[in-house]
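The structures come next, written out as structure tokens.
Derivation of every value follows stated rules applied to the coordinates shown; laboratory data play no part. Bear in mind that the values here come from a model prediction, so they are computed numbers and not experimental data. Cβ atoms are built from the backbone, for glycine too; each structure is taken alone.
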Structure 1
Amino acid sequence: MSDARKAILARLKKACPKQDEEAIAARLARHPRNLVPKRAQAAGEEARALFIHMARSAAATLEEIGSAAAIAPAVARYLAAEGLPARLRLALDPLLAGLDWPELETATGAAAAGDAAALSVAFCAIAETGTLMMVSGPDNPVSLDFLPGHHIVVLPQERILGAYEDAWDRLRRHMGEGAMPRAVNWITGPSRTADIEQTLVLGAHGPRKLHILLTGEETS
């Protein structure tokens with residue numbers, strides 16, 4: 001550790017009030033939940049319907065499809081409808097393993113500057129706000145979520161949860177206690193900003209379009 005960093009940390013430690021380390025550790029171990037609004041307490045079909053409504057309200061588009069076999073044709077239809085080339089940057093997520101893409105030219109790995117569209121898989125979704133929870137990793141590179149102009153996301157309907165607290169619980173079970181991915185991103189509709197004269201602009205900091213493929217079942 002550099003002398004400058006040591007000095008900064010020492011000043012921060014001196015400026016901050018003394019903390020009860022045991023109390024902090026105990027609180028972290030309990031994973032206390034925040035207040036969950038009544039709307040976010042939905043489950044099953046109620047949560048599914050709420051998520052669809054909230055996602056569309058946030059300017060995302062959504063198509064309900066039956067199973068894994070319908071993913072590739074649905075993606076091809078979307079690209080054609082948007083006037084995009086039949087090319088796709090594809091996540092290596094196990095849910096997409098073994099699928100055929102006869103109508104598309106595909107590439108895997110992190111997104112590149114020339115990619116117009118990318119396909120990834122949501123870890124789960126939050127019905128309360130129509131939000132997708134995207135977890136980083138080799139199977140779903142973060143760049144797929146932000147670099148291409150069109151982001152297509154596969155979401156199995158059983159991954160729709162009511163509240164954000166439910167999503168964190170699911171992630172802890174998946175990763176194991178004390179482990180976390182490098183990044184967790186929450187995506188609600190396409191990228192947008194109204195910084196300039198409060199005029200809404202889509203695609204300012206990421207994809208201009210977010211298209212969700214809601215599958216009726218897990219694909220593996």
Structure 2
Amino acid sequence: MKLKDMNCVVTGATGGTGPAIVELLSQKCAAVVGVARGENGRWSNLGGSRFQINANILDPNSVERLVSEVVKHFKSIHVWINVVGGFAMGKNVEDTESEDWRGMHDLNFNSVLNCCRQILPIFKAQHFGRIINFGSVAGLEGMGLAGPYAMSKAAVINLTKTVALEGKDYGITANVIIPSIIDTPANRKAMPEADFSKWTTPIQIAEKIVMLIGSVRTGETVRV
């Protein structure tokens with residue numbers, strides 16, 4: 001299937017990295033639906049091939065309504081990109097509160113799980129689909145004083161590999177983007193003395209995503 005014929009969904013579309021992904025895909029795909037945080041499922045036509053819908057992807061029922069709304073407009077979905085997530089430094093493992101572990105797990109893992117559970121039946125029925133999730137170096141290697149974040153991203157990586165194995169006979173690929181520090185305004189503000197030239201730009205990530213959509217690679221962790 002050619003990229004120009006695909007309908008794509010991007011969660012976290014209004015964050016630091018999502019807008020660049022939506023912008024590049026809007027130049028190459030039939031339709032791109034960006035998912036913004038919200039409860040009411042409001043649908044917006046942003047012009048051209050760009051659309052936006054509000055959803056709470058921590059709520060499985062909200063994700064179900066989101067998928068139904070996109071399918072109602074475009075008949076099918078071919079690419080699902082989970083950009084949404086969050087990061088927090090904290091304490092060491094033994095001093096980190098239970099709610100902190102749950103919070104990062106919800107934000108980074110359950111959000112991805114909710115989306116995968118809803119989109120996989122559609123992908124399997126049409127024998128085609130592309131899932132791209134966001135992991136992190138911390139999810140691969142661990143990170144001191146950020147255990148909940150590292151744990152949640154490790155779970156995303158494992159989930160993606162599992163989806164890749166289960167989807168390989170249905171024309172479904174699932175891969176994980178592993179970015180270095182992303183050059184966003186928030187990261188520049190947090191680390192003003194850093195060498196920004198060594199950071200990964202959102203457009204570099206977007207270009208890697210386009211490459212993965214057109215590839216049959218699956219179950220891989222792809223560094224950017």
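Source structure of the calculated read-out (helix-only ellipticity at 222 nm (-39500 (n - 2.57) for each DSSP H run of 4 or more, over all residues; to 500), -8500) within 1, 2: 1.
The greatest value of mean count of other Cβ atoms within 10 Å over residues 117-124 among structures 1, 2 is that of 1. Largest in distance in nm of label points 7 Å out along Cα→Cβ at positions 93 and 125 among the labelled structures 1, 2 is structure 2. For the structures shown (1, 2), distance in nm of label points 7 Å out along Cα→Cβ at positions 53 and 165 is largest in 2.
When Cα Rg over 2.2 N^0.38 Å is calculated, the result is 0.98; to which of the structures 1, 2 does this value belong? List each step's numbers first, then the result.
Numbers: 1: 1.18; 2: 0.98.
This value belongs to structure 2.
5.9 is what came out when mean projected area of the Cα convex hull in nm², for residues 77-172 alone was calculated for one structure; which of 1, 2 is it? Source structure: 2.
If relative contact order in percent (Cα under 8 Å, 6 or more apart) is computed to be 25, which of 1, 2 is the source? It was calculated from structure 1. Across the set 1, 2, mean projected area of the Cα convex hull in nm², for residues 85-132 alone reaches its highest value in structure 1.
Between structures 1, 2, the greatest calculated value of FRET efficiency 1/(1 + (r/R0)^6) of positions 21 and 61 (r between Cβ atoms, R0 = 35 Å, to 0.05) is seen in 2.
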